[in-house]
Structure formats: C-alpha cells, structure tokens
Structure I
Amino acid sequence: MKNSQVVGILMVIIVIATCFFPWVFIESKQLSVSGLNAVGTNFGKPGKMILYLASISIVLFLVNKIWAKRINVFVTSFCFAWAIRNYLILSACFAGECPEKKLALYILVVASAIMMVMSFLPKIKIQDN
C-alpha cells in the first residue's frame, strides 16, 4: 500500500489521543479511568506504556530504512498486545460489578490493530546491487 505509512501515523496519533479520554467508568466508586488517570484504583497508569510505544512507532514509520520497518513491526505488535491487555484488565468485572466501557477503550484497540497492520505493509524502495 502506498499510503500505509500515512495511515499508520494517523493511527498512532489516534492511539495517543485515546490515552487522555476516559476508558471505563466505575459506578460504585464514581471513578472515570483513563489511560493516564486511574486514581482510586490499583491499575496504575495503563496508558503510559502505550504512549512510549506509540512515540517510538511514529519515528519508525517516518524512517525509510528496512531495519526501522522491521523494528516497527515488533513495536506496533507489542502496542496492540498492551491495548488488548488494558481492555481485558480494565473491563473485567470485580465482585459482581462490571465497569461501564467507554468508546475510547474500543477505539484504542481498533486503532492499535490498524496501526499494527500498517506496519506490515511498508512502502520502501529496495535497490538491487
């Protein structure tokens, strides 16, 4: 795909943006949990790792070298796995209470999956010697 790098960078920006929006709402504690704000829970900051990985990924999407594209496949795959991990941990029911999942949590998983697929389709010119 000739636009895979642009779509990949767009998905990275969307993934970074979703870390600042609420992911789940825990009704019993009246808490809104986002990627960087999980005060009142034991979740820590689940979006911090995604921010690091997405920052590395955006640089690797821009570098036009074969080694960068290969590393980007690993980085985006790890970012997708971390997004799935966050989805499973944050949306799990505890003590009979299920948190309300917000749209940003779904967008995070879908955008990171698209980002990973775009890293599989790099546009790079290889010269024969």
Structure II
Amino acid sequence: MKNKVYQRISGLLLAIENCEKNGNQEWLSRHQDSLEEIEASLPSGSGIDCGTKISSDSKPDRLVLDVEFHHMDDSGYYADWTFHKIIITASLAFGFNLRITGRNRNDIKDYLADVYNQALDEDIDESAC
C-alpha cells in the first residue's frame, strides 16, 4: 500500500503511541525502527548538513522536524547556522500545511519549504519500512 511520507510518519507515531499504551514491546521496536529508516531518508546535505530529525514533539496530527541549515557567505565560505522547526499539520484542501520557524536568513524559509514540501509529499511503500 502506498502512502505519502508525511502520512507514513503520522501512522507510525500513532502505532508507537498504541504500543506504548498496551505494552507491546515487539511491535513498538519494529515501528521505532521504521520511523528511524524514514528519518534517515529525509532531506540531508546541500546546507541541511546535520540531516533532518523527527522531533519528540511530534504527534500523529502534528509533525515537527528539526533542521539546522549551514549558510555560506558571498565568498563561498561557511558562515553560520540557522535552526528551524518544520511543522506539518493536516489540511483538508491540500493534504498538509507546512510552517517553518527560525530566522529567515537569505530567504532560506522559501528554500526549505520547497525541499520539505517535495520530500513529504513523495509516495512511500508501506511495506518498505
């Protein structure tokens, strides 16, 4: 069965919550492993040099991704970092809404919005993770 990446993350978070409530350690571990596999496939590189982390603040109906962006100056040298939270919530009209926190140095939020809209809207085979 195919879902979008954001749907799969949400479903895994819900499954993890249920396993924790019911004490099902075997499936809890499996779902956590699947979530880690997806996390490893989220955007990394091209300034997102520390990868993307699924925040512990994430819930099935509100995903939070932690991102650090490594900026370059006009001479092509690394200059500094900005820290962002990518907050994903449901949208009846568009599938999901995306909000980005943090400083908007060099209009980085537009770039991050493009990167994460594309990454989260990709199809993922549920049996793959």
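Read the figures in this text as sums done on the coordinates, not as results from a lab. The model shown is predicted, which means the values in this text are computed figures rather than measured ones. Cβ atoms are built from the backbone, for glycine too; each structure is taken alone.
Data overview
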read-out: At a computed 38 (relative contact order in percent (Cα under 8 Å, 6 or more apart)), which of I, II; value: I
read-out: Distance in nm of label points 7 Å out along Cα→Cβ at positions 38 and 54 from the coordinates reads 1.6; which among I, II; value: I
read-out: Computed 2.2 for distance in nm of label points 7 Å out along Cα→Cβ at positions 14 and 86 - originating structure among I, II; value: II
read-out: Distance in nm of label points 7 Å out along Cα→Cβ at positions 6 and 102 derived as 3.1 - corresponding label from I, II; value: I
read-out: Of the structures I, II, the one that -19000 was derived from, the read-out being helix-only ellipticity at 222 nm (-39500 (n - 2.57) for each DSSP H run of 4 or more, over all residues; to 500); value: I
read-out: Which of I, II leads on mean count of other Cβ atoms within 10 Å over residues 22-29, largest value; value: I
